[in-house]
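J.: Alright, structures below, take your time with them.
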Structure I
Amino acid sequence: MSNRVALVTGGARRVGAEIVRSFAARGYDVVVHHGKSPDAADALAQELRRTHDVRIAVVQEDLADVEAPSRVVDAAMRAFGALDVVVSSASVMMTHPFDAVTPDQWEQTSAVNLRAPFFLMQAAARVMRDGGVIVQLSDHLAFESIFPTLIPHQVTKAALTQLVRTTASALAPRVRVNAVAPGLVLPPDDLADDAIERFLRDVPMGRSGTPHDVAQAVHFLVDAPYVTGIVLPVDGGRHLRR
C-alpha cells in the first residue's frame, strides 16, 4: 500500500515547514508548495529524504494567479497519484496603516488568503480519496481587531473561517474541512516589540506559541474522523479574554 499523501501550501518556511516535517515524520509522502522560496523548499526536501522513508515533491506557484491552485493539485497527482490531506498554510500579511493600503495590496491579500484556498479545495475535492481532510490556517486576528495596520489580512482570515463552515457542509461526508487559528506564533518582523508585549499580557498561558503547537493541532484535526466545520484556536487561551 502506498503512503498517504499530504499537500502543504506555503510549506517551505516558518510554520508551513514545521507542518511538512510533521507529516514526513508520520510517514506521509508530501508535496511542498512554495511561492518564492526555491532554496528553502529544496533544502527541506533534501533534509526529509535523508531522515525519513518518504517521498517529497516540490512545486512552485504564485497563488495570486487564478489558475495556480489547480496546477498545484495537478502537480501533486502527477507526483504521487493520490491525495489525502491538504493544508493551506500559504498566506499574505502586509503591515500598512489604514490610509496607506492600496487596491493592489488588497487584491493580492485576498487572492492568496481567500480565493486560492477556495479553489485549491475545489480542485482537491475532485481527486481526493474518500476520507480526505482539508485544514486551513486561519488566524486569531480573524476574531479581534487589535492591530489596525493589518486590516486586509484580518478581513480575509475572518472570511476564511466562514468558508470553512460552508465548504465543510458542501463536501461532507466524503471530505472533512476544518481550520486552525494560531495566536502569536511567529510574528511579522516589523511588528513592534511593545505590541507583542501588550498582546501577551492577555494570553493565559503566558507565552507565545510555536510552529510545533500549530502542527500538533493540524494532526488532531486530520486524525479526528467525526470533526468537521470547526476553527480550532491555538492561542494559549487568548480567546477566553475576548
Structure II
Amino acid sequence: MTQEFDLVASLAKGVEGRSDAWAFIQGFAAHWAGAAVGSGDGWTEADLDAAEARLGLPLPPALREAYALFGRRRDLTSNHDVLLGPAELHVDDAEEALVFRHENQGAASWGILLDSLQDDDPAVFVRLDLADKSAERWEGWLERLSLCFVEIVLSESLQADETLCDFLDLDDDGLELVETNFVRLPFPAYPVGEETRWFLGQDVLVRDDDGAAILARGRTPEAMDRVRDVIPGDWLNDCR
C-alpha cells in the first residue's frame, strides 16, 4: 500500500461488514503493525478443511477468511490473548459453542454458538471462567465475527513492544484530557457493563477502559512520549 492509511475512515467502513473489515486490518497491519499482510500470513485451505473434518462442523466463511488472510500473524492476534490455530479449535464442554480464542490466563473464552455456524458472519459470544462453574454462561460479545476480528487486532496492538505501548491508571482529570485531546473512533458499543471507548491522536491509538485506565499504542516511540506528555501520570513503561 502506497497511499496514506486513513484509520478513522477505514474503521468506519470496517465495522459495517466483513470485506471492509479485512481491508481495515490489512491497512492497519501495513501502517501500524510494521508489516503488510503477506501471502504466508494465513492458514491454508487444507489446514481449514482438516479442522472441519476433525470437528465434524463447518467453519463460517468469515472465520475461514480471517484465518486464511492473517491467522498466522501472532503480532496481529496474539500478543496478549490467544487466537487458536485450526488444529486447536474445539467445542466447549457443554457442547454449545466453537471456541476460537482464549484469554491469556484462561479467564475467558470466545466462541461461536454451534447453531450459528452456518451463518456467513455469525455473532461472537464470551464465557468467563468462574469459580462457580454452574454460573458460567455464553454471553453476547459482538454482533459479527468480522467485527470481533477488528477488535482483536486493535486490542492486541496495545500489547506489543513496550517502546510503543503503555498503560496508565486514570483519574477524572486524565479522562477529561483523553476526551479533549483525542478523537473518538467509530467503534460500536461493547456489551452492557463494558464501557470501552477507542480514541485516535497524532500517530497514537488509545483505549479507555471504563474510565479506570487507558492503554495506548504509538506508531513510533516519539508518538508514545507525546501521549505521556499530554496525559501526565505514572505510565507503566515510561523510562524517561
Structure III
Amino acid sequence: MKALILISLMSFAASNTQAAEICSKSSPAHTVALLELYTSEGCDSCPPADKAISRLHANTGLNTEQVIPVSLHVDYWDHLGWKDVFGKKTFTERQRNLADLAGSRTVYTPEIFIAGKELRSWRNGMTDEIRHINQKPAVASLRISIEKLLDNKLYFTLQGNSMQDAKLHFSLVEQDLVSKVQAGENRGVSLQHDFVAREWGEAHQLSAGKLANFANQLDLPAKAKRKNLSVLAFVQNKRGNILQALSLPLCETLQR
C-alpha cells in the first residue's frame, strides 16, 4: 500500500513538473522577428493582408522561434459605417508612434512593421527579411511563465533582461476569429482573423543590464476559446527597434 501511494505521489509530481515546463518558455539566443500588421475590418484592401498573416508560417516554413505575427486592429476606419470589434485606440496610437519614429507623417492600412521597421514590400515576400533578423544574436532575453486563470483573468510573470534601456510590452493574442461584416467597405463579407491582439498591457521599463521580473494579469475577452489564446511579450528600445520577442500559448491545464 505504501509503495502504491509513493508511486501515485511520484506520478503527481511528474505531472505537475511537466505542466510547469509547458507553462513557461524562454527566448532563444538569436533575435526573433516580431511582425506587426495594422489592419481594420472597415478597409477593403486589408483582407489579403489578414490572410497573408494567417498563412505566414505555413507559406514560409518558418515557426514562432523565427517570426511572431500580431494583428493590431486600428479604430480610425470605424466612422465609415462599420465598427471593428477588435479595434482599439491603443493600437492606432502605437501605429502612429512607430510612424513618427520612422519619420513618416502618415499611417494607413494594411501596414506591416517587422522588428519595428516598416516593410512596404511585404507582398513580394518577407522570408529574407525575417531570416536576416534571425541571424542577429539577441541583445535581450525574455521568459514567460503562465501561473493561473482565475475569474476570467490570466495571471503570468514576465522576466526580461536587455543590454539597452528598453520597454517590455505584452499582449493577449487570439487565433481563429470570424466576423460577418454588415456595413462599410467589406459589407456582406465574412472575415477570418488570426494572431489578433485582444488585450494590451502597460509596458514595463527595463534598465540596461538589469534582470527584472514583473507580475501581470490580463482579462480574457468575452467568449474567447482558451485553446486559441497566447501571451506575447517583446522588448523595444527608444528608437522603436524590437530587440526580442516571445510567444507562449496557454498550457493544456488552463484550456479546459
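J.: If Cα extents along the principal axes in Å comes out at 54, 48, 30 when worked out from the coordinates, which of I, II, III was used? Show your work: numbers first, answer last.
T.: On the way: I: 51, 38, 38; II: 54, 48, 30; III: 70, 43, 33.
Considering all the candidates, the number was obtained from II.
J.: Of the structures labelled I, II, III, which one yields -13000 when helix-only ellipticity at 222 nm (-39500 (n - 2.57) for each DSSP H run of 4 or more, over all residues; to 500) is computed from its coordinates? Don't skip to the end; give the middle numbers.
T.: Numbers: I: -13000; II: -10000; III: -6500.
Only one of I, II, III returns -13000 for helix-only ellipticity at 222 nm (-39500 (n - 2.57) for each DSSP H run of 4 or more, over all residues; to 500), namely I.
J.: Matching task: 1.1 is the computed value of distance in nm of label points 7 Å out along Cα→Cβ at positions 137 and 209. Pick the structure from I, II, III. Please list the in-between numbers first.
T.: Numbers: I: 1.1; II: 2.4; III: 1.7.
Considering all the candidates, the number was obtained from I.
J.: Out of I, II, III, which has the highest value for distance in nm of label points 7 Å out along Cα→Cβ at positions 49 and 121?
T.: Details: I: 3.4; II: 2.7; III: 1.8.
Ranking I, II, III on distance in nm of label points 7 Å out along Cα→Cβ at positions 49 and 121, first place is I.
Bear in mind these aren't lab numbers, they're just calculated from the coordinates by the rules spelled out. All of these numbers come straight from a predicted model, not from anything done at the bench. Cβ atoms are built from the backbone, for glycine too; each structure is taken alone.
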